[in-house]
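Got some structures for you, see below.
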Structure 1
Amino acid sequence: MDNKPTITIDDFKKLEIKIGHILSAEKVPDADKLLKLSVDFGEEKPRQIISGISAYFSDPQNLVGKKCAFAANLEPRVIRGLESQGMILAVSGGEGDSQFFSLLETGSDVVAGSTVK
């Protein structure tokens, strides 16, 4: 378990968590762990998200159509020459046979761009 410092409510309010609809997903060439996602947040155009979740998805196409939670207001970051404009949120942990990984998904009726409150 990570022992992160306690933050104030004002610090937490800075984080914008939005629901994104995954439009496409593909492996990043020459990168074992990275997937390139195109995600609709109800904005003018989809955002590109680079995520190190490839090990959990043998077929990245299984992500297409999912509506997941994303940290939407992170400063863009260049990873392997590709700009990432957010971060997908997931849960992972355990050891040995009890390892787990799960994306934070919503129901299909949730609108892309909805804000988690």
Structure 2
Amino acid sequence: MRHQLASVHELARVGLFSELPGETLGKLAGRMERQEIAPGQTILRQGQPADRFFVVIGGMLSVRQETRGVRGTLGPGDYFGEVALVMDVPRTATITALTPATVASCDRDTFDEFVKPLFTG
């Protein structure tokens, strides 16, 4: 199966990336894999080891924690998976698609190079 890459236009709509120069955004887009998610499909599960960072391109996702229940929803322009990668801990929530959704994700190396500096300044 061939993975489709996220476009610069799609990533530019993610507020977190608004400060990135165009060239950097282009490099990041070249390493972000786009994925279609069916309603009800779990994207990541609380307690799993963290290996990818995600942005929401389209659709709605549910954020749930085992002890606290539903914590909210994510939509286009939102992102998830950063807490576990920045803090080097297991996943802190379970993310499930509420509607047909499209996400783009990158591996830990790409996250460390392009995204982590946006959180750690």
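With helix-only ellipticity at 222 nm (-39500 (n - 2.57) for each DSSP H run of 4 or more, over all residues; to 500) derived from the coordinates and found to be -4500, which of 1, 2 does the value describe? Before the final figure, lay out the partial values.
On the way: 1: -1000; 2: -4500.
Going through each structure in turn, the value belongs to 2.
When percent of Cα pairs over 23 Å apart is calculated for each of the structures 1, 2, which structure yields the highest value?
1
So Rg and Dmax of the Cα atoms in Å, for residues 46-93 alone, computed for just one structure, reads 10.8, 28; which one of 1, 2 is that?
It was calculated from structure 2.
Out of 1, 2, which has the highest value for relative contact order in percent (Cα under 8 Å, 6 or more apart)?
Going through 1, 2 one by one, relative contact order in percent (Cα under 8 Å, 6 or more apart) peaks for structure 2.
No lab work stands behind these numbers, since they all come straight from the coordinates. This one's a predicted model, so the numbers in the text were calculated from it and none came from an experiment.
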